[in-house]
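Trainee: Listed below are the structures to be examined.
Read-outs throughout are calculated quantities, based only on the coordinates presented, and are distinct from any laboratory measurement. All values reported here derive from a predicted model rather than from experimental measurement. Cβ atoms are built from the backbone, for glycine too; each structure is taken alone.
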Structure 1
Amino acid sequence: MKKGYFITGTDTDIGKTFAACALLQAFADKGVSVGAMKPIAAGCEYTASGWQNDDALRLMQYTNIELSYQQVNPVALSSPIAPHLALQETDESVTIAQLANSFDTIKKSADYFIVEGAGGWQVPLNENESMADIPKALGLDIILVVGMRLGCLNHALLTAAAIEQSGNYLVGWIANIINPDMLMIEKNILTLRNNIKAPLLGTLPHMDTKEVSSASQKLDVDFLLRLRGVNNHFDSSVKPPSQPSIS
């Protein structure tokens with residue numbers, strides 16, 4: 001693996017999977033191999049192949065390497081609730097070390113990996129660990145998906161600050177317009193650009209989540225491809241992505 005990115009969000013249901021799929025498609029369109037992982041998923045349905053999660057299945061659609069469902073989503077939980085509560089229902093427990101071991105078995109199979117978290121940044125995983133502990137253990141930089149709706153400024157700035165304070169590296173963020181009727185969307189995005197140190201990688205207009213190909217064209221993965229090393233920040237020649245207006 002040349003580099004991997006952990007996808008977190010300002011909340012649940014703000015488009016993490018949609019943005020992750022768009023990133024996967026954008027990377028694949030650049031001719032690099034790309035894989036995906038959803039380490040833990042709550043809200044799974046029982047199938048002939050066992051418990052499976054729709055988000056994990058969608059991620060698999062946009063990778064260009066062969067991975068089994070178990071490799072993509074090693075922990076699949078039935079109840080659509082916080083992972084630590086879903087685990088308590090089954091009298092099971094999961095640690096970051098276990099998830100890191102699962103990732104180690106697949107990370108060399110692609111040039112780039114997109115790993116999607118569950119819920120927001122600090123959703124608990126067990127009594128001592130949370131989603132925030134996953135990126136560092138897996139050696140991933142972070143991309144924050146901001147669901148553009150009323151209240152997003154507070155959620156986005158708090159999350160970005162928490163990522164920075166945790167010692168992880170926020171490489172960029174994506175604005176996903178989930179409420180097209182939000183007042184002053186462009187000015188809200190400008191406010192976030194002025195207050196989040198990491199660059200805006202792209203703005204996803206309000207669209208059907210099946211329009212992954214169109215969404216992928218809104219994201220600047222050339223910028224991500226020019227970065228080097230895990231948590232090595234930037235090559236001195238790398239320029240932040242340009243910031244087109246919403247279209």
Structure 2
Amino acid sequence: MPRQDRQPGDGKQAVVATLDALEERLGYRFQDRALLIRALTHGSYRATADEADENYERLEFLGDTLLGFVVAEWLMKEDPRAAEGVLTRRRQTVVRTPTLARAARRLGIGELLRLGPGELRSGGRSKPSLLADAFEAVLGAIYFDGGLRKARSFAYRALRGELQATRGEQFVREDNKTRLQELVQARVKRTPVYRLVGERGPAHRPEFEAAVYVGKRRLASGIGSSRKEAEQQAALQALGRLKQEGAEL
């Protein structure tokens with residue numbers, strides 16, 4: 001069986017060895033290893049007769065909330081004078097899907113994901129959304145197994161570089177176009193396109209209107225005093241719409 005098609009359930013000795021190695025990379029040893037196995041189990045995986053049929057969705061739900069908290073806590077301690085809006089934007093750069101997917105890759109989480117045949121064939125081990133979800137599930141599993149202090153320590157270690165990169169003024173201005181592009185590319189592997197659809201007002205105070213499209217679908221439009229500002233506003237409106245719709249494209 002090719003290495004990329006092996007599941008963590010293929011031989012008990014191999015499972016123990018690979019999970020030992022993963023725990024070494026995580027910097028945490030589980031008291032209840034079943035929690036770690038659950039955190040690595042995608043909903044497409046079908047358990048064997050001697051395994052519990054559980055996946056990582058509930059752990060991911062917990063990990064998502066917990067991650068937002070521990071990152072916000074770190075940011076507030078790191079910069080006690082930062083305004084709420086700045087802290088929010090800095091947190092978003094850390095907890096977004098591409099960032100968490102990179103952290104999961106560094107830890108080798110994708111190699112151990114338990115996936116169904118369809119997800120294996122479609123390259124599920126490298127999908128950013130699955131990797132990010134699994135990272136959050138592992139965080140949730142560590143919390144259940146060892147408590148908040150251990151979970152916080154894991155998050156800080158795993159995201160040290162990303163947390164430290166939030167220092168400085170480059171994160172004061174929010175780049176909605178980048179956020180929208182990352183979301184759309186993660187979902188449908190396409191790049192949003194912006195078009196200028198209106199220009200009005202006097203020369204000394206112009207007003208531009210831009211619309212953003214994914215394929216033939218117009219997601220949203222925005223207005224600003226420059227074309228760049230209008231595009232940023234269009235991206236912001238599109239992000240809000242996709243969040244309301246559950247990010248379906």
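Trainee: Just checking, which of 1, 2 has the largest value of percent of Cα pairs over 33 Å apart?
Mentor: Working: 1: 12; 2: 30.
Of structures 1, 2, the maximum of percent of Cα pairs over 33 Å apart occurs in 2.
Trainee: Ok, one more. Taking 16.8 as the value of mean count of other Cβ atoms within 10 Å over residues 142-149 derived from one of the structures shown (1, 2), identify that structure. Intermediate results must be reported in sequence, preceding the final value.
Mentor: Values: 1: 25.9; 2: 16.8.
Working through the options, I get structure 2.
Trainee: Computing relative contact order in percent (Cα under 8 Å, 6 or more apart) for each of 1, 2, which one ends up highest?
Mentor: Numbers: 1: 25; 2: 17.
Across 1, 2, relative contact order in percent (Cα under 8 Å, 6 or more apart) peaks for 1.
Trainee: Oh, and also: Quick check on the output: -17500 is helix-only ellipticity at 222 nm (-39500 (n - 2.57) for each DSSP H run of 4 or more, over all residues; to 500), derived from one of 1, 2. Which one produced it?
Mentor: Numbers: 1: -9000; 2: -17500.
Among 1, 2, the structure yielding -17500 for helix-only ellipticity at 222 nm (-39500 (n - 2.57) for each DSSP H run of 4 or more, over all residues; to 500) is 2.
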